[in-house]
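*Asks:* In what follows, structures are represented as structure tokens.
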Structure 1
Amino acid sequence: MIRVAIAEDDFRVASIHERFLLKMEGVKVVGKTLTGEETLKLLSKEHVELLLLDIYMQDQLGTDLLPLIRSDFPHVDVIMITAATEKELVEISLRNGVVDYIIKPVTQERFHLTIENYKKKRNLLENTTEVSQHVIDTIFGHAKPLVKQNIGMPKGIDPLTLQKVIDIMKTVEDGISAEEMGEKMGASRTTARRYLEYITSTGEVTAELEYGIVGRPERRYRIKG
């Protein structure tokens, strides 16, 4: 569960963003603030993991808070949600490590996309013991999609389940068998193999026979490159 705080000088906008979050799984709003001073107090009192920060706060610019947040609360990730389009303010935000920048007015679709992307990258890091180039490319947005999106899903392939399989594939370093995938995704070995074979058919995943201790071969799936 990701603990989220909203720093927004318009309580009506803050309420809208809170409603957006309430419709999503895996996130919890732990506080809302109207000023920079209130924001720093909240961060010192609550364990906040993600801060949705406006720039035009009532007492100071949100960008002025960024160095303080980086210094005193380094565990807090920041997403800017603001009407500010000045190049200088965008540059300051980027230099201070914000993970995304959304210009108001924010649509629910864009809001959800940002939070879901953040959740996936966070989950990827949390479930990876040794970081590979593929993991890095995924985090920084350079990875190619494992599934070609311009073709329809065949019968028996659910897009949401497929995405779950893809996310799991990104966390394994030495490949994965159908049995191991089934355990991770909470499905049967047969179901896991169906999805793994589909991803293999797209050309982005390889499957090779490997022999275990007792000599029984099994197909092991790996992301290319």
Structure 2
Amino acid sequence: MMKRLALTAVLLGVALLTLTGCFAKSSRRFIEGKAAELSKVYPTENLEDLFEKFPGGFSIWSEDLYDYKEGEGYLFQSVKLRGDRETKQIIGTIVSEKITSNGTKSPTEEKIYEGGVVYKDGRIQLMDPQANATIRNPKLLLQEFTINRNTLSKLKLGRKSYSFETGSADIDYTITDPIVNNYMRVEQDKELKMIFYIMSGTVENKAYSYTLDIKDGHNSHSELFSGYKKQEFKLYND
């Protein structure tokens, strides 16, 4: 009987510690602290400097949804960059599409351009200089915008959450910032939503992977950044 009581007490203790840890991870202090770790890369004016922080290389996925018109459609552009640890080159691909709404029918997608890009002279450039295409944002928000705990703590908090199932977290704020507003091509006094999605490995200090999402109604700009240590390179690039 005493053994059963002791075992029950141990199990209850473990359960209590687990719940306490989960509740702590759902707090603003914890999630905001994790989001603030993006100060490691925001800002990095010269993307080549990221190799010093992530010797295993890095990847950046930038997406823009813009010129949204209700009932008509929008434009979409995706740029994927990869910082190669061996060559120290930053190259990738770009895809531009036009999505047209057709009332009750499913939207139609028209590919406008697909090709290669390279980071050079501080900007993302098309590999084909003769291509009839335009990069909406040849510089990333990552190169211009500063993120740290002090600035985040002063922003109006929206929603925050920690998922017990996936181990990931997210937090969003209302922001009016000259750099962000200029980047989004909106009025200086317009309020935007800024959302941080923090991957489970980052929450557990096992990886460094985030998504930053800026929303202006249906229009948006997103940047997914993942940085790798040398021992992580094979895992992520097999």
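What follows draws every value from the coordinates through simple rules; no lab data is involved. Not measured: the values here are computed from a predicted model.
*Asks:* Identify the structure, out of 1, 2, from whose coordinates helix-only ellipticity at 222 nm (-39500 (n - 2.57) for each DSSP H run of 4 or more, over all residues; to 500) was calculated to give -7000.
*Replies:* 2
*Asks:* Here is a follow-up. Where is relative contact order in percent (Cα under 8 Å, 6 or more apart) largest, in which of 1, 2? Before the final figure, lay out the partial values.
*Replies:* On the way: 1: 12; 2: 21.
Ranking 1, 2 on relative contact order in percent (Cα under 8 Å, 6 or more apart), first place is 2.
*Asks:* Ok, one more. Supply the structure label, taken from 1, 2, corresponding to log10 I(q)/I(0) by the Debye sum over Cα atoms at q = 0.08, 0.10, 0.15 Å⁻¹ with the calculated value -0.38, -0.57, -1.13.
*Replies:* Numbers: 1: -0.38, -0.57, -1.00; 2: -0.38, -0.57, -1.13.
Derived from 2, not from the others.
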